[in-house]
Structure 1
Amino acid sequence: MFVAHDWFTHTSTVSATARHQINGLLAGYCANVRDYAQHSLGDHISVCVTGSLARGEPAVRTRARRFRLASSVDLVVVVSGDNEASRAGVEAFTTSVLEMDRDILTRVYVVRPGDLGEVSGRFGVDLRLRADVPLTGPVPEHIADPLIGTREAFAELVHHLASIYRGDFAPATDPWSAKTALEALRVLALRDGTRAQRYSDLLHDRGLDAVYDPRIVANLIAARERGTALPVSAEQIYETVVAAACKLFALPVDERGLLDALHTIRPGAHLLDGFQYAVLAATMILYGPRRLRGLAASALHVAISALDTDALAEARPFVTRLRRVSPVDFTRGGAHPDRFLYDHMRKIYREYRQCLNEHLLGSSPVADYLGPKQVSRA
């Protein structure tokens with residue numbers, strides 16, 4: 001009797017019925033992936049899984065009394081060579097898997113064998129979790145075992161705050177989702193040497209009891225896994241994000257102190273650092289208290305002005321235009337400055353995301369990407 005692989009080993013609220021249905025769906029999906037890989041790539045190319053499926057905690061939603069997979073399927077193709085034949089094979093495989101099931105969001109990442117030792121961040125951590133069980137092909141060798149430090153944790157927090165700037169897939173109307181709250185909690189649970197933290201691990205972290213009641217944490221996990229109602233307000237999530245960011249900058253919880261820290265970014269900063277600082281400042285402009293709007297706008301201006309524009313490509317004109325906006329403009333009221341900020345951050349985000357992906361995939365690690373500058377104050 002065929003038994004589908006259980007992809008839900010670390011979820012805490014997904015029903016047995018939903019698991020059975022989605023596992024069956026994914027069994028067919030994975031069989032098709034293997035067929036397409038065999039046809040387009042050959043049996044010497046590995047296709048692995050990363051992301052929430054690798055962690056065993058995908059999300060589901062209900063539609064027309066049927067369950068559907070709400071998490072993306074993140075596939076990693078480990079392919080050597082960069083000739084016309086290998087590129088054509090990867091392109092054919094990618095086209096096939098992207099088109100085979102429109103109800104499943106699939107992302108395909110290509111990693112060279114020589115870059116596996118440089119993969120980093122949550123991408124690298126999740127990849128390592130299931131790299132020894134590829135969907136097809138041999139087990140990849142020499143995969144990095146990344147740690148999640150302040151730099152990587154800040155990048156993940158910013159990833160959710162920047163969801164409003166995404167242009168490729170359903171940009172959020174605001175950043176205050178269950179995942180943003182849970183990511184902030186993962187930061188607050190971060191300890192020296194911490195490895196992959198699944199969202200479900202937060203249920204057992206008593207160090208978070210001072211932040212949220214354990215029942216609220218459980219309901220946040222349910223909101224992510226099943227789309228149930230958020231148990232906290234947008235204001236509470238904002239406050240949790242501020243607390244998390246303060247921890248990453250080694251500060252006591254204090255919005256003004258955090259904004260002061262954002263002013264300390266070094267001149268000539270890499271896009272990865274500069275944009276992350278700018279996203280946090282922009283979040284505090286758009287959603288923080290009005291009394292700090294001017295200081296937040298100043299932090300944004302400093303972060304954008306610190307960027308090394310010589311290293312930028314398509315983002316350069318948008319950085320230049322955003323630099324010309326005075327912080328005072330954000331204190332005068334009206335929607336125009338906020339809209340201008342949103343439009344330009346969205347354009348800069350495209351190059352930022354490409355650069356971050358290349359860093360995480362190990363193809364172009366950024367040596368001068370430093371993360372939050374810790375400026376602990378007495």
Structure 2
Amino acid sequence: MISENIVAFRNPAEIWQENWTFLIKESVTIVGALLTLFHAFKSGGRNLWLWVTCILHGVAVEIYSYELKDIDNFWHIQGTVMFFKKRFPLYIVCLYPYFIYTATMAVKRMRLPRWSESLAVGLAVVCIDLPYDITGVKLLWWTWHDTDPNVYDRMYYVPWTSYIFHASFAFSFNTVFNGLPKLLNMTTKEGERSTFRKELTVSIATALFSFPMGVIQFVIFYHPLHDIWKVPTEVCCCLLLILGYCAIVWKNDKQTVGGSIKIDEIALVIFIHYTMYFFLNWFVQPEQLAATGLHEPLGDCSKDAPILSALGQMLPRKQYLCDKNYDEPFDFHCTQRPADGVKWYTICGTPFTNRVEHCVVVSCISAFGLFIFKELLGRREPKQKRN
């Protein structure tokens with residue numbers, strides 16, 4: 001028997017009964033990842049290696065996040081297949097190509113200079129992530145540490161640093177994956193695949209080094225402003241994204257917008273993604289949902305557990321979730337309060353504070369995302385050399 005610390009399984013019927021919205025999301029993500037895999041096989045060039053590297057990158061980032069205690073500040077819902085001590089859902093493995101591969105294929109059609117293409121991929125990933133982040137935390141697809149200073153400043157319960165994470169790590173991924181072959185003199189033409197050994201080397205290097213490169217961007221753009229000068233995280237996030245787009249991507253986008261969209265796997269992923277969020281939030285009742293699994297343990301509200309920042313500062317954080325004073329979108333109305341120190345327990349969803357506001361925000365973001373990717377996918381696709 002395989003230890004549940006390596007891989008564990010959960011009955012989909014049980015998930016549907018407890019939180020049907022997550023089973024839909026899990027299924028859509030896995031199908032979306034398979035569509036991107038089919039696109040990678042069909043389109044040739046380095047695209048299949050791009051897809052594989054997205055998977056390796058996702059595994060590296062997630063395990064880094066679980067094992068480094070100073071950034072271990074979130075817990076996923078229990079899916080049908082769980083890895084790594086029931087911390088790592090299969091759908092999160094699939095989420096990385098679902099996000100990064102899809103964004104990369106769309107941004108390639110802008111034909112940007114390489115350095116600004118990486119920034120554009122980061123912004124495109126944020127665009128895909130926005131409705132997922134806002135919807136997911138409200139519907140209990142994961143929970144955040146309530147007092148961690150790195151995820152404390154939020155909008156609709158989503159830490160602003162989540163958007164910085166997606167932009168900076170996708171930028172790092174694209175930079176290493178496309179830059180390292182040039183350093184190794186692997187190819188002579190754009191998109192041409194090299195030998196198996198060289199491509200595997202690039203793939204592993206990208207998976208390993210994208211994380212520290214992403215952290216470096218946090219050190220430059222976030223930690224000094226936030227930790228030293230107390231600039232709100234939303235200001236740091238907006239400065240990074242606005243400057244990244246207005247000063248670099250927009251300036252270098254010289255391509256004329258194309259015409260009709262070719263309905264391929266990438267277009268299908270985008271359409272299904274935004275359409276799901278557009279409609280899901282209008283019909284769901286969050287207070288009828290629950291999530292059983294690993295969460296921040298409850299305990300002594302006064303006990304501190306400071307964390308070390310990337311700049312070497314000790315930042316305040318509480319050891320336990322204080323059920324008398326917390327700001328998260330769940331409670332215990334459908335179950336009993338767990339005992340202090342217990343990490344595995346059930347949480348219950350809470351009603352929308354303002355359903356119309358929440359749904360309008362997510363629907364508008366989804367409509368905007370469809371518009372952005374319609375403009376990108378309407379451009380002529382670069383040819384890949386099949387080899």
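Just a few scattered comments:
- Source structure of the calculated read-out (relative contact order in percent (Cα under 8 Å, 6 or more apart), 23) within 1, 2: 2.
- Read-out helix-only ellipticity at 222 nm (-39500 (n - 2.57) for each DSSP H run of 4 or more, over all residues; to 500), computed value -15000, structure in 1, 2: 1
- With Rg and Dmax of the Cα atoms in Å derived as 21.3, 69, matching label from 1, 2: 1
- Ranking 1, 2 by distance in nm of label points 7 Å out along Cα→Cβ at positions 270 and 358, the structure that comes out highest: 2
- Per distance in nm of label points 7 Å out along Cα→Cβ at positions 318 and 366, the highest-valued of structures 1, 2: 2
Every number here is computed from the coordinates shown, using simple stated rules; none is lab data. No experiment lies behind these values; they were computed from the predicted model shown. Cβ atoms are built from the backbone, for glycine too; each structure is taken alone.
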